[in-house]
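Taken together, the values in this text are just the output of simple stated rules run on the coordinates, not laboratory data. The model shown is predicted, which means the values in this text are computed figures rather than measured ones. Cβ atoms are built from the backbone, for glycine too; each structure is taken alone.
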Structure P
Amino acid sequence: MSDFLLNDLCNDYAELLKCEDDYDVIIKVGKAPDFDEFRAHANIIKARSGYFRTNLAKDRARKEGGCYIIAIPTMTPKNFGALLRYTYAGVIDLSTQRDSDALQLLTSAEKLELKALVSFCQDHLITNCAEWLTSNLMDILRLVSHYQSFGKLKNFCLQKAVENPASVFYSDKLPTLDESIFGELIERNDLGVEEIDLWLQVIRWGTSKVLNLNNKDMSEWSRNDFAELEKVLHNLIPKIRFFDISSQDYYDKVRPYKKILSKDIKEQLLHHYLKRDSIQPSNGSRGSSSIITSMLITHANAALIAEWIDGSNSYEVPERSKRRYKLLYRGSRDGFSAECFHEKCDNHPGTIVLIKPSDNNKIILGGYNPNTWNNYILSSSQYYNSNQTYQYSNATFIFSISVDANDSNATQLSRVHVGNQAIGCGTSWGPYFYDDLMTSDDCNSNSDSWYQHTFYKCDLLKRDVAEPKRRWNFRVEEYEVFHVLNAVTEDSIGRAFAQRFTWPSLNS
């Protein structure tokens, strides 16, 4: 009964707005040609809106012909009309709004200080527009950094950034982020990014803020350049967990910027690297809170790959991952040569490879190698030919992962069909899943890497059966290699393979 009476009251107020009886406020909204005037009642809109309560105060309000006059040129008449109806009747329909319009309505509601509606609009966006928000993550992050009342939307976007760090740290829009939201992101303990990569992105953000600094070689930086960079990054540098950075990475990638580090930070790091005792960093360690620190796939993708490693052929993402992954190599950080790959990844049994082709932004290619990438003979489970070694494995698989979380069609698992045609290791190439998936030397500067459907069961590109499974050559924009922790491997350095066989003739 009470709900009926409330609806009756709301309908009466809506009728009052329509008939405009005894109005005493004229609100001029928008700019020509998108301009309109609205009539309202001061006592009603003051009771509902903090904005009108302030602007209709006696010492601020302007009157003409007995009516208060308020101008809101930054809002559209369409949005204001919807908000005015909500102010009177307490109802609004967001189901007919496009995603971008719902966001614009949120910012308009915030301007009018309609607190309950601001919260309601955020819930609507998170529940019904999640895909659109994720696709426009950088723009939304920039927006929420300017509105304290957008806490729900900010937390949603920060969580999406944590789940897919590449969407932020590989974005050309990274330098446009406000310091407050960028600082809040890099401070999170669950951020799945290697600390040295985070440092480099902080430097990238900072150098974009100093005039002409990106146009100079670092050897040409003046003392004033370093001073300006330190000023820009003063609040962000303490958020970096320097103790999580190896001494080699510190020497190569942090030490060149030592002029922007405080004396205390440098002294602590010197103590840490030389004495390795119990000194604790003031901001703690990010530790192993993330299952994977990838710039190419999400935690959900990593959890699915863990299921495949354990023998499942399902595409259903589990609630929790059974495994964790330790980053061994990233091309953009360590170099794209085959030599760099082998230097970082040899002697690590059980790895996954993730490859981002430059000419396809819809998928990430990859594979799992339960053995090592070493190219010397350990047992009869390997076939040796010049500087190339071919390895046996029944557990190897390759895969494609859809970049769009809402498009699962591009995700494909393909297990090896014949175990003796699984892995190729050689000093002149990177990861090589026999003739199906191969990364070339200096793969970021040529199109010699390839995918073709040959010895693995399924075509990752899902091409028509009638279409020839021709080779797809591509340039690699990025690729990563992770050590699968706690993985059951077929190979361990110094021990024979779990399964042995006689390698057949290549012509058989």
Structure Q
Amino acid sequence: MEKEYNKTIKQICILLQSEPTTEVIQGLREAFENLSKQLKAGPFLEVFETTLSNIPFAALFSLLAAPDNRLVVTVAEVTSQLLKPVTWAMVHQTFEEYIIQGLDHPHPVVKCLVLDQFLKCDRDTEPFSPQYGQHIWMCLESKNDTDATKLAKQVLEHLCAVGMAADYLLTDESIKAIKQLLASGGESQRFRVYDVVAAASAKSDTTFGLFRQEGIIDMLLKESSAEDVLVLMNFYELLPTLSASAASFEYLDNAGVFADALACIDKAEGDSSVTGSLLRVAGLKLFSRMVDAGGVKPAAFLEKYPIAPRLGQMMLATEASGELTTTAINCLGAIGNNAEALEYLAKEKTALVALASVYDRSLGQLRVECMQAIACIFGHSTSPSKSASQACYELYERLAGGKFLMSLVKEIMKGFEDSCVAGLAVIQKMALHAWGVREIASHHNALSYLLMRDSSRGRLVQQWQFAAIESMAKSEQAATEFDAATLAQIQKYVRDGPYYVSSAPQVAFGSS
């Protein structure tokens, strides 16, 4: 008995040889919809081989120019399924003439079909054509974000990551396309391009140098003078990525972008408008992210741009909005998650002192935010240096009048998921430090509570409770700080896993 997919393929072959009347287009549409279902139902390899033995890819690509929208979409779906097992080298070798046509195709489904194939190119030794570059860049052209523009951005960033930028994506024609997109597009289109420029620059100083030489970096820097706060926020988002190397950071620093950002934060002080609030929040987040940029020396950066005392002032300011206080706490946690930055904060003192003060007087969600920031600081490294660990201990001593561990246990005992998770996260990070294990071991009541299982707690809380106990078990200090019985209990807890429930005792009833 002839298989259904064979009937479908024969029907398509007959229709392809017919005049493209309305009835033929309708028939092709229905036949390709059936073939799409049959490819999904399988057996894929069998249907795949039979299809390509009878319907060449050239015929499929020619149908993508059909005037019927539904037919184009269905043929694109079938073609996409047929191309799944095909390597990039084969796609390039066999379909080079169709690739550019597909990239320039007006239908987004066809663009996406072709763009998807570029994600298979995962080595800079793969065959490629320098003609592709400008057409991929032009797929970013759109007033709004679409599936095609998102995929084009992903493709460009992927190709830059595998080393294709210099030879294939930054040809003279590609540079013209980039400048055209920047000159003709609105904010969304420009920053779509800038996102790729930043990602490509982060991979290579040579690439950054080329963009700088072509004036593209300076075009980006001009965005910092925009009156639209959303443009400025988008600009700030790119700076840490662009600062991936010392050379690129130095260029941006010399251009004054960080000095301007700090001035912008100061200028917005006391401005209670939405715009003022957005500017301050965006500026604070920029500085908190910059300490992790590859080209930045965190301590020197924080010394030159003293954001830490400003964070302290914002946390303590009674007139500050809840959002600004929370943002300042979060940013301090992000900065303190960098070991070198943390050592600077410990010397600078004002920001960490402010954090301890806010924690001591806080309630509810604000206390949760403080605990999350402290967890970030304590957890800056799984193998903390002596000086950074000492900075953490000094903060620990400041918190809750030196009774911070018991304060954490009280927060966990309240039973609210946010408080439990945040408190357990701090304890888990404490156990990364020798002093932390010592403190936990010396508080027997706190440790006994932490080792108690309660299946009524949510799974997230149980996961974090397990993570805290597991960190204690893994600590190099565990054998010396915990007595043998306690250590055995900790190790059993870890062996049993996060969701262990002890068996209920069995009671035997004798017959009377």
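Can you say which of P, Q returns 5.8 when distance in nm of label points 7 Å out along Cα→Cβ at positions 12 and 172 is computed? Only one of P, Q returns 5.8 for distance in nm of label points 7 Å out along Cα→Cβ at positions 12 and 172, namely P. For the read-out relative contact order in percent (Cα under 8 Å, 6 or more apart), a value of 6 was computed from one structure; give its label from P, Q. Going label by label, the one that fits is Q. Here semi-axes √(5λ) of the Cα gyration tensor in Å has been calculated and equals 55, 30, 19, so which of P, Q was it run on? Source structure: P.
The value 10.5 for mean count of other Cβ atoms within 10 Å over residues 60-67 was derived from one model only; which of P, Q is it? Structure P accounts for this read-out.
Starting from the value -10000: which structure in P, Q was helix-only ellipticity at 222 nm (-39500 (n - 2.57) for each DSSP H run of 4 or more, over all residues; to 500) calculated from? Clearly, the read-out refers to P.
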